[in-house]
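S.K.: The next part holds the structures, each set out as structure tokens.
The numbers here are math on the coordinates, done by the rules we state, and not lab data. Because the structure is predicted, anything quoted here is derived from the model rather than measured. Cβ atoms are built from the backbone, for glycine too; each structure is taken alone.
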Structure I
Amino acid sequence: MAFSTDFGYLREGRDSSGLFDILHRAIMDVTIISHIPWIYDFVGLIPGSEAQIKMMKDLGEGLVRQRIQEGSTRHDLFHYLIDEDGVEPIKPSMPNVRSDGLLAFVAGSDTVATALSHTFYFLLQNPRCYQLLQKEVDENFPRGEDPMDFSKQADMPYLNACINESLRLYPPVMSGLQRRVEYGTGGKIIDSTFVPEGTQVSVHHYSLHRNPRHFSPLPEVFWPDRWLAKDTFTLPTGEVIPANQVILDRGSFIPFSTGPQNCAGKAFALLEIRAVLCALLQRFDIKGADGWKLNMWEDGIEDCYVTRCSGPLNVALHRR
């Protein structure tokens, strides 16, 4: 989608080129520096300290050069990033193209993969939810029917409830994206607090999504029903409560950030997640593999700019 090229991950089943290894190591360094921005000027004074970041920059430059040399036969993301149609009055600079390309590479791969993994983890942890979702998939896409009807997927209530609930509990970027109060503004008032110009601020998605003022009851629990339109709700404990006792603040649900600078790939990411879930649940019964324990997954979750998952999620697929 971004480079009109195949990196061979599905074919080979591994990162044979080492691209993700480079990105993951560099992102850890970038994550630390982003919280202590003034330290960047000193990092270069430490021998070898910029190696990971340099490797990431070199990777971006290499991908851009290759894409420009080879051209493309379709309008991929880079077609627009480098203005191949020549519609922009000023050509984008190479540093900006490289930066946007790397962002697309990271944001369009790790984030969707982790969101899917978290969703399957929660479904395996909650058999009732798994059964309800598979039932909805079967009703909309009987076996043998092509499940790739994206408009129908977008209208499936329980499918989208499960995705939203997974993104609520583990957003792809847990710490949020930083914004800076512009220089020359004299500062801004944010929620009755004066923030000086040049200050970097962010909203911590993980904490916001689990705040009982915005999501209640059971803010720490995977409960997709909270996203459904109902008069009464049955809690996992069996207790029945009226709709007015359920707090669902959709304005505080921002897994893709919010405002004019929110995630440009939000619609495509949701399309991918819906499509994969429908395709797999239609064709397979999925269970945890023998010897795999649920806590092994959550114990390996890390906040490294994007949410990283180093724990195993071993499953067994049985064709239906």
Structure II
Amino acid sequence: MKEEVFSLQYYKIVAAVYIIIAFLSFTLNFIVLATFATNKSLRTPRNILLICMAVIDLLSSLPTSMGAYANFVLFWTLDPLFCHLFAFNATFCGLCSIWNHVALAAERLVTIKWTFLQLVNRKNIAIVVSILALFSLSFSIFPLIGWSSYSPEPGFAGCSVTWHPSTSSDIAYVMALFAFFFFTPIIAMATCYVCLHKELKSMTRKAKSTWGNDSAQSIESVLAKKRNCKLSLVMSLAFLAAWTPYAVVTLYMSFGGNIPFPSLVVLPSMFAKFSAIYNSIIYFFMYRKFRRAVLKMVMRSQNSFRSLHSRLRTSLSRTHTENV
């Protein structure tokens, strides 16, 4: 174990990075949730999934904050329970996130291809979100009750699922984890987006052939749908870009691969946690209605602050005059 421990200064750097991630993920996602809360027009059934993602990303600031604290005081000096709690929270947020991306892709496909079914409503979305949360929660709990386990990662800068399984039961858990929470979601998302691309292409062609030069309004409707699909696609690609390096490294470890440098695990693990920041930035730059709502909320807050400041100055001025 000794050869896997970094210099103490290295852990301070890791802790500092974790603090930055935790601060940004909490702040940005709090702004996202506040924007949805103060703008009724944004709280549509299809945006419930975006709200759920913001909640998950906000919650992910908890294990990241725990990671910052643990690296400041050094993980191995803490009770093993802390390691388990850190790993459980991080695992749950990660597993829940990837399936929410699948749900978002599926929602876009159902909304565009099978609009007449009217499946996208608050009740159905709530059911889907609940099922995905319970599914993710169950796989996060399994290591706590004996199916596999949570343990420190190489380098002792974090904790996660034990990626060096020693029993057939542990191997089965790791394989199930990759099957249900990496490969299957990727295949599902890819299938949805390929079908969406074909459907939108077909819709554009039909609009032009039906309306000819007068198809501008119809084509604009298709373009709006394309923008929505592009938003969810970019979100999914950003999430996969953040998590794939870590998935590749841990999959290699699971098959008995030896990691020569602990930093090859620590760096991908830290990079994956940046995924909690991406969505809020993508919303702002790619979701025009959301961006306008954020700017409106900020301006309203500034006006409220100025009004409060003005009232305070007036009150202080009156008090000073009365005293004189």
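S.K.: Ranked by mean count of other Cβ atoms within 10 Å over residues 147-154, which of I, II sits at the highest value? Please list the in-between numbers first.
M.R.: Values: I: 14.4; II: 19.6.
Max of mean count of other Cβ atoms within 10 Å over residues 147-154: II.
S.K.: Computing distance in nm of label points 7 Å out along Cα→Cβ at positions 267 and 291 for each of I, II, which one ends up highest?
M.R.: On the way: I: 4.6; II: 3.3.
Max of distance in nm of label points 7 Å out along Cα→Cβ at positions 267 and 291: I.
S.K.: Kindly point out which one of I, II the value -26500 was derived from, the read-out being helix-only ellipticity at 222 nm (-39500 (n - 2.57) for each DSSP H run of 4 or more, over all residues; to 500). Working shown, then result.
M.R.: Details: I: -13000; II: -26500.
Among I, II, the structure yielding -26500 for helix-only ellipticity at 222 nm (-39500 (n - 2.57) for each DSSP H run of 4 or more, over all residues; to 500) is II.
S.K.: Related question: Could you tell me which structure in I, II was used to calculate mean count of other Cβ atoms within 10 Å over residues 59-66 as 16.9? If you can, show how the numbers build up before the last one.
M.R.: On the way: I: 16.9; II: 22.2.
Computed on structure I.
S.K.: With Cα Rg over 2.2 N^0.38 Å, for residues 203-274 alone as the yardstick, tell me which of I, II scores highest.
M.R.: Working: I: 1.26; II: 1.95.
Comparing I, II by Cα Rg over 2.2 N^0.38 Å, for residues 203-274 alone, the maximum is at II.
S.K.: A value of 2.4 was derived for distance in nm of label points 7 Å out along Cα→Cβ at positions 43 and 259; which structure in I, II was it taken from? Kindly include the intermediate steps, with their values, before the conclusion.
M.R.: On the way: I: 2.4; II: 4.3.
Working through the options, I get structure I.
S.K.: Separate question: Taking relative contact order in percent (Cα under 8 Å, 6 or more apart) for each of I, II, which is largest?
M.R.: Checked I, II; max of relative contact order in percent (Cα under 8 Å, 6 or more apart) sits with II.
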